[in-house]
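Computed from the coordinates by the stated procedures, all read-outs in this text should not be read as laboratory data. Note that the structure is a prediction, hence the values are computed from the model and not measured. Cβ atoms are built from the backbone, for glycine too; each structure is taken alone.
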Structure 1
Amino acid sequence: MVEGNPIDRAYLRVLRLFYCIWLIVLFGGLLATNYFADIPPFLFYIVLSALMVFFSIYILETEKGFPRRRFGVREKDIIFQRGYLFFKQTIVPYNRIQHVEIKQDLIFRAFGIYSLKLFTAGSSSGDLSLVGLNKTDADKLKAVILKGASKDED
């Protein structure tokens, strides 16, 4: 585990909102399908059980894994760690970074959080996306990354 900066707790509220919406949509869709299509009860319970297991794992991963979402700025690279059951660590060296983008989606605007995307050679979707930063952290991190990337070029 890297010593670093945690993701803003407001992002956890956004994640909770998203999984509540998905629960309502999927379970509502399943109930509506059962009502209108009259699917066999055993099939309904199999699908319902599968959805419950999936969402239980997803919620566990989100809730327990959130404190492990950390980013760290090191001398030659930036590191991002996340996950509880499925731990993942991404390291992007400054000399590979070509573009840095700060973005705020509509829902994120309501919670005052931003995402910072790092683009490297050969990737159009971004190699690292730090979602859940406040404005101060996003701006500071962008400045540090650009400074580190320009220092590596010298």
Structure 2
Amino acid sequence: MKSQSEKPTKNSFLFQFETFSQIEDALELIFSPSAAAVILYMTAIKCGVHTYKKMKKKIHTEEEALNHLSELKKEENWGKLSFRDISFKNATGRVIIHDSFETIARKTTQPSCHFFRGYIAGFLSELFKNTITVTEEKCAGKGDEHCEFVFEPQ
């Protein structure tokens, strides 16, 4: 039996973790691993920007935006997302995600959460009204306990 959060709504559909992994594999085969990483990252930036623009009508503070995003991504089964060491003044901090959808079915030798990294970059760039760079320092796909990202203005 599927839980309510696992059922597609009128405006959504479900993707298996393995299917997303196969899409990444196909992009790497068609282009190259580095080109696939750029395609996923750049595509996701637009998605993150869109999420923030939809959300900003419902939120009042930057902290509320981060909390709302964490809850939303947990409901959508992207993983358990948390923000650490945040400086709202400097637009810096860390993002930690346990059980990232990008690492469930795909094991690699290097950090590989390109879609999530781009998504966070787009979302945070809108939140801070500044271009934000996101770097993945740890990745569960390569055997780390969780995925961890550092963000800062470009």
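Okay, here's what the table says:
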{"read-out": "Test item: P(r) over Cα pairs in 10 Å bins from 0, in percent calculated as 11, 41, 36, 12, 0, pick one of 1, 2", "value": "2"}
{"read-out": "Read-out helix-only ellipticity at 222 nm (-39500 (n - 2.57) for each DSSP H run of 4 or more, over all residues; to 500), computed value -14500, structure in 1, 2", "value": "2"}
{"read-out": "Structure responsible for 2.0, with distance in nm of label points 7 Å out along Cα→Cβ at positions 29 and 53 calculated and labels 1, 2 on offer", "value": "1"}
{"read-out": "Structures 1, 2, by distance in nm of label points 7 Å out along Cα→Cβ at positions 77 and 93: label with the highest value", "value": "2"}
